[in-house]
Structure I
Amino acid sequence: MTSSALNTPFEQSEADNLTAIRLWLYLICFLVFIMVIIGGVTRLTDSGLSITEWKPLLGAIPPLSEAHWLQEFEKYRQIPEYQLQNKGMSLAEFQFIYWWEWGHRFFGRFIGVVYLLPFIWFAVRREIPRSLYPKLLALFVLGGLQGVVGWWMVYSGLSERVDVSQYRLATHLTLAFFIFAATLWVARGLRSPQAAARYQTVAAGSFTTSRILIALLFLQLFAGGLVAGLDAGLTYNTWPLMDGEFIPQGLLSDAPGGLINLFENITTVQFNHRMLAYVILALAGFHGFQLARNEKGIATATSVIVLLAIVMQALIGIVTLLLVVPLWAGALHQGFAVVVLAVTVLHCQNMRLAR
C-alpha cells in the first residue's frame, strides 16, 4: 500500500472538518446579514432608544407583565427623545418600538451563541487547525466589541440628544459590515487548493484595484451611516441634482463650518455619499475592463457580477431617496449593501488565491 493511500483517510477527515467549519462560518455570515436588516428597520422606526439600559444577560428577558411594561415605559419617558419628540406616546406605541430594539439586541445574543457553541464543539474535538484559532478568536472578539459599540451608540442619545450620534451610528454600522466581510473571508479561505486552481492567474494591478474597491466600499458604508444618523436622506429628494444643482450651495460654507461639514452638514454628507457612489461605480467598471483586456476566465466574469451588484445598489439608493426613505426601501438599501460587499470580497479573494 502506498504512502498516499495510507494518508487518504486522514486527509479526507481533515477536509470534512474544514467543510463543517466553513459551513458554520457561512451560517454566521447569513445571520449577520439578517442582523444588518433588523438593525436598519430598528433605526428607520426610531426604535433604538426605547431600551435605556444595557443588561447583556438579564436584558434577554423582555417585560413579562403590565407592571414591567409600565416600568420600562417610565424609563423611556425620562429621555429627551420622548420629552421632545414622542410626548404623549401610548403604551402600545412604545411596545412597538421596544420590540424592535429588543429583537435587535436578542438577535445579537443569538449570533453569539451560534458562534460560541460550535466553536467549543470543534475545539474540544480538535477539529480546528492551529493556524485557524487566531482568526476565529479575533472574530469572536469583534462580535463582543460590536455589542459594546452598540451600547456606546445608544448611550449617546439618552441624555442631551433626541437621537444617537451619527459618528457612533456610522461606526456601529461599519463594524457590522467588517465582521461580515472578515467572517466571509475566513470561510472562503478554507476551500481546498483544487477549488482555487480553477481561477486564472491575474495581474498585480487588477488585484490591487479589487482591494481599493473594497476599501472604498467601507468608506461608503461609513458615509451611509452618517447619512442615516443625520436623516440626510430626508432632504434633497431629487436626482441627479440637489436643490436644482449638481454641486449644491453650502457644501463647506454653511454651519457648522470648516472640515466638520464633512460629518455634520446634511448637504455635504449627502453630497459625499452620492459622489462616492459614482467613484465606486466608475472604479468597478474600470476593474472589469482591466480583467477583460488582460485575462479571460472566472475572475472576469465575477467582476461583471460585482459591477452589476453595484449598479443595482445605486438604483435602490436613488429610488430610496426619491421616495423619501420609506421603510421597505431603506431596509432594502441597507440589506443589499451586504450583497454588494459579499460579491466584492469573494471576487477579491478568488483573485488572491489565483495569485
Structure II
Amino acid sequence: MKKNLRHGLVWVGIVVLVLGLAACGNPDPQEEEAPVSEEPIKFNLAHFFPATHPVETELVQAWIGTVEEETGGRIQIESYPGETLSGAADTYEGVVSGIADIGLSCFTYTRGRFPVLEAFELPGIVYNNSKVASKVAWEGIKALNPEEIQDTKLLMVFATGPGDLFTRVPVESLDDLRNLEIRATGLSARTLQALGAIPVGMSQPETYEALSRGIVEGNLAPVEVLQGWRHAEVTDYITQTPFLYNTLFFITMNLEKLNSLSPELQDSLQSVSEQVFEGKAMNLWDWQNESALQWAVEETGQEIITLSEAEAARWIELVMPLQTDFIDSMNEKGLPGEEIMETVQSLADQYNETYPQ
C-alpha cells in the first residue's frame, strides 16, 4: 500500500514539473514582453547665425521640435549655430561631403556655384515682402529643379525679400554712392558695381567688425541685420532701395543620410519641412525687418533716406542690364534663360497679388 502511494506521489511530482516547464516555455500571449524601443536617429545641423538670432530661436528650434514630435522621437537633430560646425560659405559643400548632415546658409555665399538660382536675386524684380520672395523662390526652384542642387536634398528655401543700403555716410544719390566700399555677396556685388560702388565680399558674421573699423562704408542687406547683427551700432543712415536686393537661404540635407531613413521617415521629414516653411520661414524676415527698423531708429538714431522718384529711376536703369546678362549667360550654358526669367517674373506677379503687404 505504502509502495503504491510512493509511486503515486512520484508521478504527481513528474506531472507538476512537466506542466511547470511547459508553462515557462509557453507564456500567456497577453503577458508577452513589450518590444524594445528603436534607438533615435541623430543628425547635426550647421548654420552661421548667432545662437540668439531668430533664425535659431524661432525657425531652427521650431523645425527640430516638430520633426521630433512628428516622428515620435525617432529623428533627433542638434543645431550648431554661429559657424561652430561649418563656415557660412562652406556649409553647402559641407553637407555634400557629409561634414554636416544638414546645413542652413545662403546660396549667394558661394558665387557662381548656383547660376540658375541667381535669377531669384536679380535686381529690378519687385517683391512686396519676404512672404512673396520666399514663395517665389521655393515654388520656382521646385518647378525649375536645376542640376546645381541635385547633390543634396533641399528641404526648404526662403528669402529675405527687399533689402536696403546701410552706411556710415549719407547716400542720397548715385554721386554719393560712387566709389564707396560696400559689403556685398554674390549677385549683390555685381549690382553695386553697376551703380559705381566698390563691392567687398564678406559674410554677415564678418561685417560688424569691418564696419566698425571703416574697412567698408556700408552694407546692402535686409533691415533685420540692423538689430539681429547689431549693424545699427556701426552705421548711421538707411537708404531705402527695395529694387536692389533679395537673398535666398536653404535648409538642405546630405543625400546619404536622407536615404538611410525609411520611406516613412523621409516623408515625415519633408512634410514637416513644408509645414514649418509655411508657418515660420516664409515670413520670418517680415517681422524681423519691422522690429529692427523701429529699434534702429529709436535706439541708435538711424536716419532714413528715401530716394526721389527720378533718382530711383536712375538706379534702376543702371541695374536692369543684369537681367539681360543673366539670360545671355544661361543661353550660353545651354539653359533656357528666357524661360527661367519668365518663371521668376510670373511667380512674382502672382504672389505680389496674394501677399500685397
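Throughout, read-outs are computed from the coordinates displayed, never taken from laboratory work. These figures come from a predicted structure and were not determined experimentally. Cβ atoms are built from the backbone, for glycine too; each structure is taken alone.
What to note about this one:
- Entry that produces 1.28 once Rg/Rh (Cα atoms, Kirkwood Rh) is calculated, selected from I, II: II
- When mean count of other Cβ atoms within 10 Å over residues 218-225 is computed across structures I, II, the figure 25.9 traces back to II.
- Which entry (I, II) yields the derived value -24500 for helix-only ellipticity at 222 nm (-39500 (n - 2.57) for each DSSP H run of 4 or more, over all residues; to 500): I
- Per mean count of other Cβ atoms within 10 Å over residues 82-89, the highest-valued of structures I, II: II
- Each of structures I, II was scored by distance in nm of label points 7 Å out along Cα→Cβ at positions 250 and 274; the highest score is held by II.
- In this comparison of I, II, the computed figure 4.0 for distance in nm of label points 7 Å out along Cα→Cβ at positions 42 and 130 is attributed to I.
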